[in-house]
Structure I
Amino acid sequence: MESPLILINLKTYKEGIGDRAHRIAAAAETVSAESGVTIGIAPSFMEIHPLSRHYAIPVYAQHIDGISPGTGTGHILPEAVKLAGAHGTLINHSERRLTLADIEAAVSAAKRVRLETVVCTNNVPTSAAAAALSPDYVAIEPPELIGSGVSVSKADPGIIENSVAAVRKVHDGVKVLTGAGIQSGECVKIALDLGTHGVLLASSVVKADDPEKVLRELVSLL
């Protein structure tokens, strides 16, 4: 059976840079090895290279632009992200929203350099639209629950079930993650029972005094 994915977005939290980013990556590596669950991290761009070199976990960029090498000053080049050691990338996170055309271009550019793609969405129709672009994952995150401490798995299980159904109807090969307020092993298990392949989360791990302890709790029911 394919391992579920727990993907930790370090965002731009001060707790997710420098030595603290290494501490979270080390915790992810330890708990992943113990549990057999795939645990990835999406750090700031400056952390991609060191974390990908020091830890045996998948590292994701938080964003890429759908551009090719050339005159793209200030943009995030997929080739550069890949060379830095990234395994994949988030696209269209709620804090970095894109147009549909930009999402399509970013997915295409990621495929060009063989970066795994996680397209973030905020409702069922956008989940279906994202699935039509054939990313590796669609990650459904109701924006009103992000960072709220209220788990989407408990507050709105319907949006998970309906998103999974919508994605499968469009493209059965696209996997689904869910996020927003995920903070316990129960949240993760509910998400998987509803048909997802894992979770996307941030503050519950990044801001924790003991990230390793939190990660062990997150995988405890898997």
Structure II
Amino acid sequence: MSKTVVITGANRGIGLSFTQLYLQRGYTVYAACRSASPELEGSGARIIDGVDVGTDEGLKHLVNALEGVSIDLLINNAGILRDERLGQLDIKTIRDQFEVNALAPLRVTEALVAQLSDDAKVALITSRMGSIADNTSGGRYGYRMSKAALNAAGVSLACDLKDRGIAVAILHPGLVGTEMIGGHGDITPDEAAERLVARIDELNLQNTGTFWHSNGQQLPW
């Protein structure tokens, strides 16, 4: 029997690359997104579109679509990036980033926790920009704060799920050339997904709840 992975934000970028990679590995892939792309539609994944993880309705739709599905791997990949600077703060965009980047992965995980198989894995795709120790340039208030909050949630999830044998990965993909950052990056989404999958493969109950760069470097909080 093939393993099952659920991926949010699966229609483009790293999420689409995750989808394609796990399909190649023989997984049954449930690809959740707000709107399916042509690339996703042609992938062979089981698509759950109409899923905005930042809303109650989107979460309910996802849960209903996955009713009865046993999940071996949950990848909380969906995220948004906005730009706030001191003197030009937009509180709405900060709140939006908290909803999608920090609260949504926690809510999705809680909603599906009973369906996680024994020894399942949960991956949170976060960002080095959520590291307080690594922040030397300031700005990006909503993104930095929301990703730092996600990291904190990841550590708590690792503690709470350990007794069930479920490990939690907290992963920075690198500077990836996705649409979210205008296509400018050091690596492609496919390269990022390959490296992130390697980190997920290495995930166990000894390193659960720790913060890693996709290149294998452990990151500071």
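Structure notes:
- Read-out Cα extents along the principal axes in Å, for residues 136-191 alone, computed value 41, 28, 18, structure in I, II: II
- When FRET efficiency 1/(1 + (r/R0)^6) of positions 56 and 168 (r between Cβ atoms, R0 = 35 Å, to 0.05) is calculated for each of I, II, the greatest value falls to II.
- Calculating FRET efficiency 1/(1 + (r/R0)^6) of positions 48 and 88 (r between Cβ atoms, R0 = 41 Å, to 0.05) for structures I, II picks out I as the one with the greatest value.
Where a number appears in this text, it was derived from the coordinates with a stated rule and is not lab data. Nothing here was measured: the structure is a model prediction, and the numbers come from that model. Cβ atoms are built from the backbone, for glycine too; each structure is taken alone.
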